[in-house]
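Since every read-out is calculated from the coordinates, none of them should be taken as a lab result. As the structure is a prediction and not an experimental result, all values here were calculated from the model. Cβ atoms are built from the backbone, for glycine too; each structure is taken alone.
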Structure I
Amino acid sequence: MLRRIDIRGDDVDLVSALPSSVSSGAAPEVLESVRSIIADVRERGDEALLEYTQRFDGISLGSVAVSPDLAKAAWEATSQELQDALSFAADRIRGYHEAQVSDLEHAEWGADGISVSEIIRPVSRAGLYVPGGRGAYPSTVLMTAIPARVAGVQQIALCVPPDSDGSLPQATLAAAALCEIDEIYSVGGAQAIAAMAYGTESIKAVDVIVGPGNQYVSLAKGEVSGDVGIDSMAGPSELVVIADDSTPPEFIALDLMAQAEHGPNGTAVVISWSEDVLEAVNSALSLLVKDAARRSDIESNFASGGGSVLVRNWEQAVEVSNFIAPEHLELAVANPDRLLDSVNCAGAVFCGPWAPAVVGDYISGANHVLPTGRSARFASALRVDTFRKHIHVVRVERSGLERVAPYVAALTQAEGLFAHGEAVARRVEQ
């Protein structure tokens with residue numbers, strides 16, 4: 001089921017040996033299409049949005065704006081069971097993200113008559129992108145909206161691709177009502193990203209755009225980055241499991257299948273120093289996949305991004321995982337803390353046999369909008385700070401300026417910025 005990859009040797013090229021969701025680059029025609037859509041939306045606004053919705057979604061809409069009453073009605077029509085689940089997840093997510101709002105706002109450092117502190121301010125307006133098409137994702141509404149609210153964002157706009165009948169998924173609307181999202185728009189793809197970045201007649205431009213999507217959405221976020229802030233270019237789902245014989249192979253197989261059913265081009269890798277463990281996981285997969293509801297998606301993912309990696313020891317297992325820098329990392333071992341100390345590159349880490357990545361997808365409280373495509377080498381999960389700006393505040397007493405004036409003079413002369421030096425020297429001479 002999973003291709004066996006033996007990298008116990010010292011001269012193995014990890015780039016060529018390991019599966020990865022990182023492509024060699026976007027197809028030129030895809031990137032050109034994204035750029036054309038963005039330019040068109042900037043020029044023609046809502047008219048372009050409606051045309052692209054007709055072209056790509058097969059839906060003719062009179063407006064992309066969705067009435068808040070529809071979200072309220074969706075919540076009221078939602079089963080008590082789903083209401084309870086959404087509320088429970090929202091409480092967990094809110095609790096974790098509120099914990100991220102630390103005492104940094106009150107931190108201050110000072111010496112020699114000069115003090116430095118920070119003020120932290122939320123962006124004014126945030127744009128959320130929640131995928132559609134393959135399914136409804138109310139959990140992504142919670143994961144993107146709640147940290148924005150915790151950060152203090154006053155205006156939140158949500159874009160969701162319409163279903164085949166032109167409506168939005170009821171569960172997604174219900175989650176939007178629970179999060180009290182200000183504006184909802186029935187538009188998806190690169191055109192939605194362009195609309196949130198630059199504004200149209202219906203959609204006011206935002207300061208930050210967050211949320212996962214397909215390659216068109218990810219490329220569009222990359223194109224508009226710099227004009228607006230983005231969280232990351234989240235792509236296909238990724239899971240690496242480091243396993244020993246302490247975790248039932250069926251658990252590992254189920255977790256690999258769970259991430260693989262998200263859709264094509266993902267990564268699903270199990271790493272172990274035990275051939276018996278790898279064989280047992282493969283055997284469990286063979287039995288489970290044949291009865292899976294999304295069998296074709298899972299098998300496609302395994303074919304392109306699956307791997308059963310044999311390593312020398314746990315140290316090499318973590319080294320390989322750090323190289324892959326996966327979105328999700330499971331430490332399905334007897335002593336996960338021993339490995340955790342060496343983990344440097346991962347979006348989220350799940351420790352032990354009772355911590356499947358699926359819990360992080362929904363109700364652990366941690367965010368499920370995570371860096372993919374090896375960007376966990378430098379990027380982090382969506383968090384409160386994604387929606388906040390840190391502004392330095394500097395206070396200087398006269399004695400402090402006199403104390404540092406010689407150093408400023410030396411540095412400004414070395415750089416040839418003489419007006420810089422005069423700005424301090426003239427003050428000290430007064």
Structure II
Amino acid sequence: MRKMFVLLSILAVLVMVAPLAAQDAVELRIAWYNDGVEGDVLRDLLDRFEAENPDIKVVVDTVAYQVILDNLPLQLEAGEGPDMARITNLGGLSKYFLDISPYVDAEYWNNAFGATLAWTRPSTDDGDGIYGMMTQLTITGPYVNKTLFEQAGVELPGEGATWDDWVAATTAVAEATGTPYAVAIDRSGHRMAGPAVSLGGTFFNEETGHVNLVDDAGYRAAAEMVLGWHAAEITPREIWVGTQGTYAAAIDQFVNGELVMYMSGSWQVNNMVTRVADAFDWVVVPNPCGPAACTGLPGGAALAGIADTEYPEQVARVMNYLASEEVYSEFSARTLFIPAHSGVAAAGVDFQTDNAAAKAAIETFTAQVGALADTAIALQGYPFNSVIWRETPNRLEQVIVGEITLDEAIAFVQADLDAAIAAAGQ
């Protein structure tokens with residue numbers, strides 16, 4: 001009886017302790033979107049983190065990119081956001097970011113991410129805060145269906161070729177091969193900004209430090225170029241028209257062999273590997289030139305902690321783990337992403353692909369970093385750039401369908417931008 005009493009007592013203690021132990025684990029949630037396989041890679045890395053840190057459980061809520069663009073800002077404004085989020089609208093949402101500098105080795109973070117930490121800071125006056133980690137650098141640039149060029153007997157334009165050169169060449173290829181479309185660009189002001197800078201866009205007013213689109217010849221020229229593609233019916237209309245104002249990409253048309261040249265960016269490499277496979281040969285080419293430059297636009301997604309989290313120290317631990325050189329290098333290698341971590345970039349990444357086209361593409365995109373125009377870099381750090389990225393395609397769609405003129409479209413985008421600047425008190 002005495003042994004039975006002792007056994008029952010032990011069982012009773014275990015029953016009481018078990019729920020307490022389960023409650024000890026803090027649950028953190030990440031709002032995440034995918035361009036390729038990065039969500040699977042992240043989950044694998046976080047599984048290892050949880051095994052080493054049983055007091056933290058990380059739930060990854062994977063949503064469409066449009067949800068991050070449209071819904072997440074509303075959640076953050078209402079104080080109902082996640083603990084962390086993968087975000088591209090850095091300037092627009094940085095006011096909600098958590099400063100993790102009290103919980104991490106600031107020297108390490110500054111050495112690793114110093115070139116991009118300013119992109120996530122809510123104020124230019126804050127030179128020390130650590131508000132996010134770029135999960136990768138991206139560069140905008142074009143993909144070309146090399147097989148179609150070979151079938152058409154048309155030479156690929158070489159280094160220094162202009163946008164006019166490429167449009168003429170891809171149009172000739174499309175006509176010779178019966179391909180529906182010659183050229184396309186994602187429905188995004190960000191994607192259009194690189195060509196705009198190349199075509200002479202200066203964007204910034206030197207006196208105010210803000211963007212002036214109304215008098216910007218390069219921005220107008222890029223808009224006219226995209227509108228011209230639609231008028232000539234050499235680009236898929238459904239990318240820019242009829243999307244209910246949401247982001248749209250021409251990746252489906254390209255991987256299905258319906259498009260000769262696709263202006264997108266480095267984040268699409270994994271899609272090319274998995275979706276094109278051996279259907280045709282593809283290549284990434286340097287950004288076409290204009291009279292001012294031959295530039296794409298830098299960018300990328302940041303993983304940021306959210307200031308309203310109940311668990312700032314635990315958030316910082318997760319981010320610190322993902323920012324460690326070994327883990328970050330593995331993430332880059334498996335996702336085929338250009339690393340934003342200076343140490344990883346300097347050491348080199350053994351990208352995990354046997355696809356020669358993918359390796360060549362990453363090398364080409366990486367080389368484009370050195371060709372970035374100063375204005376392109378400044379635009380990426382501009383706190384109101386999301387207004388330009390969002391409203392440019394919205395207004396150009398209205399021009400395409402004949403609702404407004406290009407002059408009116410540019411004026412509307414500028415008015416939206418000015419309203420955002422005024423609302424911020426700047």
Task: At a computed 43, 26, 20 (semi-axes √(5λ) of the Cα gyration tensor in Å), which of I, II - done: II
Task: With mean count of other Cβ atoms within 10 Å over residues 304-311 derived as 19.0, matching label from I, II - done: II
Task: Among I, II, structure where distance in nm of label points 7 Å out along Cα→Cβ at positions 192 and 384 as derived comes to 2.7 - done: I
